[in-house]
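Every read-out reported here was derived from the displayed coordinates using simple, explicitly stated rules and does not represent laboratory data. For clarity, every value in this text was computed on a predicted model and none was experimentally measured. Cβ atoms are built from the backbone, for glycine too; each structure is taken alone.
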Structure I
Amino acid sequence: MCTSHDVENNTNNNDPRSGYRLVESWPHYPPGMEFEMGSGVAVDAQGVVYLFTRDVEHWAAHPLAMSAKMGKSSVSMFNRDGEYLGKWGRSDEPGFALGAHTIYVEKDGMFWTTDRDGHTVRKFNPQGEMLLQLGTFGEWGCDEDHFNGPTAVAVQADGTIVVTDGYWNSRLVFYSPEGEFIKSMGQWGRGPGEFNTPHALAIDSQGRLLVADLAGGNFHDYMTVPGQIDPRRTRVEKGWGHRIQRFNGDGEYIDEWTHIMPLSLAAYGNRIYASDKMSNLAVLDEDTGEVLRRVENIAIYIHQLAMDAQGDLYTASVYPEHAGEARGPGGPSHRRWTQAELA
């Protein structure tokens, strides 16, 4: 267990965000763009920023909503200056995504989306054409063909696909590059390799898998159907806390870090970027978990974070109303933070 302390906290800096500056009015939403909140963000090798938004938020799995497919999501593209570049997966496109969760871009430029409420993980090319689907759209379960609220996906160096099936299941699922089931590991619990809510996933430079495992009841009965949630998930277990579990590439448990309360994870170079207490960012050494830097109060829930080639940070935030802010284009669902001098 890691119980490290800050070693580079920039305590002499009057800026509580450790030198990062908010880029005001980023991005420039096009006229008429409507959404409720940001959920995912990714940056490709060309610097294009992809925002995965919940345009019509959730309830997609609720029996009163499934027929109408009330949950709708889409992916919008912007450049570093915030200029709008287009959109794919329109929110009016039936079956694209019922509940945006996270978006992930591979080194080859292909994209993956996790649709929590639609129970699917999908691979797209940069033009938005679907290449592969894991899971069965609109059907929940716990086998090789069904998820129950998938939360994140990452692709290993050999092409193996790893999915955190974590909102109402508690497992990691491995697939071949072609989408063939390899194995599932994990179950509900607190022990090594067990999970409560595996919410985020990252692969570090050594190929290790890091999983943000959230503690506490996570049932959301207003957007599920009877029998979908294990009764154990409806209560908070005493003494359980958020943690980051680490595994080797085959899914064998290494250790866990409990000094961070993670909601999201990202790996860049030999650093791990982990949300801490929802709105703060901790930069960790990938080997020891030592906190090298903190960036305080950069988002209302850092649901997903991405970095561009210049080191700018981009955040997607859910539920801005929890901090008294507005949903949609008028609120802080998407932010860019830079260390560069601003004009």
Structure II
Amino acid sequence: MKYALIGCGRIAVNHIKAVVNNDLEMVAACDIIPEKIDQLFEKTGYKKEVDRYTDYKKMLQEHPEIELVAIATDSGVHAEITLYCIDKGVNVIVEKPMTMSMQDAEEVVRRSAEKGVVVSVCHQNRFNVAIQQMRKALEAGRFGRISHGSINVRWNRGREYYDQATWRGKWASDGGCLFNQCIHGIDLLRWMMGDEVDEVYGVTKQQFHDYLECEDVGMAVVKFKNGAIGTIEGTVNVYPRNLEETLYLFGENGTVKIGGTSTNNIDVWNFADESDDDKANKGLQEQTSNVYGNGHTSLYADVIDAIKTGRKPYIDAIAGRNAVEMILAIYQSAATGKPVKLPLKDVASTDFTGRFDK
């Protein structure tokens, strides 16, 4: 399958690994800074010759044979590029967040369905071994009725990180810690809790990162339509380094805690109907080379199969939309001081420009 990459920054290393592991034929790469393509290939040891571009539209025009594109640019242009690819009939893997507004999110969902184009969002932690075991137990009904769940993303990001790219920490191109660092965990919580949300109440603050436009800590309480309650804590204010990304799920017949730096370890696995098969899950640890985990390779494999068979991908555009909606609802609630009912309409990250201006 012929493939191209748009955006060759920090996360692109995981995309190159997924390309190699899935035996994709990479024909082109694009970045507005050409040197980043060289740096990426040097860092990953990718030796195959590919055409190089600074304009993704020109790339797709000159390579109509491309079937699959991955978008790993700054978040603010994800929607624009995704919609262009959809209109060209090119299947898409897009980094999170899928969009920065509800209007764009709904348009990606609508247009991809209309055109019959596969769009998958990089919520790759859904493929973590620990997460897959939790999901399997959930779908088997082993938790019983869910009481509540929580996601805690307690990471560190300092000045050096934000200085690496001018788009970081800005309302139009990135959002704050919830949109950038914590969206993976927020996606997992909503997915595990049944997806259907009634109401969100959130608080966000900018405590230590006064050189940014956006929040560096956010917390929320979520009321799900099935009666369960969720809590969210996301921050980049943990000293001196990343501490954890931890997902809890509490049911009448089961308790699971998935920890590690990126929800990759099973710290607690307790069920009323425990069997010998559960022993393998107690203390399970999946080794990862970075906080992005190992899920990109599995996500790519799923998307390739979805394209070939005509089915929906495991993580589709609706999943991308749902994660964006949760974060924008937290932002709106934090800005108004009031709970926000879902579904959310016509809200964008740029609506909150100036919130933390001193």
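For this structure, a couple of remarks:
- Mean count of other Cβ atoms within 10 Å over residues 308-315 from the coordinates reads 18.4; which among I, II: I
- Taking relative contact order in percent (Cα under 8 Å, 6 or more apart) as the criterion, the highest value among I, II goes to II.
- Comparison of I, II by Kirkwood radius over Cα pairs in Å - largest value held by: II
- Computing helix-only ellipticity at 222 nm (-39500 (n - 2.57) for each DSSP H run of 4 or more, over all residues; to 500) across structures I, II gives -10000 for structure II.
- Comparison across structures I, II (criterion: distance in nm of label points 7 Å out along Cα→Cβ at positions 180 and 276) gives the highest value for II.
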